[in-house]
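Please find the structures below.
Computed from the coordinates by the stated procedures, all read-outs in this text should not be read as laboratory data. All figures in this text were calculated on a predicted structure; none of them were measured in a lab.
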Structure P
Amino acid sequence: MYSRIMVPVDLAHQDAVTKAMDQAADLSKLYDAPVSVVGVTVSQPTAVARSPDEYAEKLKAFVEDHAQRTGARLEAHPVVSHDPAVDLDDLLREQAESMGADLVVMASHIPRFSDMVFGSHADSFVRHSDVSVFVVR
């Protein structure tokens, strides 16, 4: 039913994406579909990594750890953005389209007041994408 699954992750909040990663791994094994784990970073140093290359290494290690633990086919896809606060929603939709993902598994959180006003990334993806979206809370 699905041929490629995409999971956006934020390495600054690894604990928050564990359930989504586990769901994607289960679906990957069920449908024999690879999982592309997309992490977005900036070219400037952050609390997660000092450079895009270091970020790519950390994302790869994160993905390999989950692949080993779950036995699923997971691939790391780091993306560099000039301003993720502004570009993130569009970048994720572009990544899903360019890699041919037909399912996106996204972690979400319990809505806060600001989400009621501005919406969350998962909300934006669901509303503006042609791809099936599985939101995991």
Structure Q
Amino acid sequence: MAPTRARDLIRDTRPVYTGPETSVKKAAELMAEHNIGSIPVVDASGRLVGIFTERDLTRLVARGEDLDRPLRDAMTPNPVTAHPDDPLPLLAYKMIEHNIRHIPVVDDNGRLLGVVSIRRVLRHLIAREEWP
């Protein structure tokens, strides 16, 4: 059996994303509407420039910050990413090493292809027993 790669985990999904000028409030609405825990932020060419997560939103709300501000001021810039050819155990390692729950998958030009959640990684690791 061939090892599972990042591309295999995003094959059946289309990423939900937004631009850096989108408000935090609108990003949170998109996340709720699509039942996702993060939203990638891409520039006009589709290149990943950041990610906005539930953790980011929680911090902003806890500090009473303005939710109408643009994501460029609230996102995590230059997030940890995966390449489509990254094997499943490497995805798990990156997520654990960086304490993240979502990892954007980008092509060689930095364009967003999809996002893999820790839940999906764990589901596949357990089902296929792909432990290093």
Structure R
Amino acid sequence: MNAKEYLSQAFNLDQLINCKLEQVAVLRNQALKVTSVIHSDLVQGSKQRSPMENTLVKLMNLEQEIDADIDRLVALKQELKDFVAGIDNPLYKLLLELRYLNGSTWEEVAAILGYDLRWIYRLHSKALKDANRILSSPEKRCT
């Protein structure tokens, strides 16, 4: 795994959590819809779940997944923060933190750092080379 893939893990996990949160909103809307369902008398003793009960079970499971994902995201962001802290160049460090830990757009990074967007891309390339060097070092592999 190269540095860009390594650093992008938090952004990707954050996007996954946002997607699941949208699914939760849809399931909540479905659960709030009140409809009457007329069932014929069941001859067998097996009980079938109602559509609302099925939706609530899905909702609860999805919320548990989101909680687990958030816990993973917090731990991953701390790991990435420690990794970025190991970079010597303060400008590279700030650029990587803004982009990968804060989720800033390239335009926002350029505005914050006061550089042209093309220069930010060049700095990013240099920062990734430095990060790749650290990532491939024997000390990093041991930890």
Candidates P, Q, R; helix-only ellipticity at 222 nm (-39500 (n - 2.57) for each DSSP H run of 4 or more, over all residues; to 500) computed = -14500; producing structure is P
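Tell me which structure, out of P, Q, R, gives -0.62 once log10 I(q)/I(0) by the Debye sum over Cα atoms at q = 0.19 Å⁻¹, for residues 13-76 alone is calculated.
Numbers: P: -0.71; Q: -0.62; R: -0.77.
The value was obtained from structure Q.
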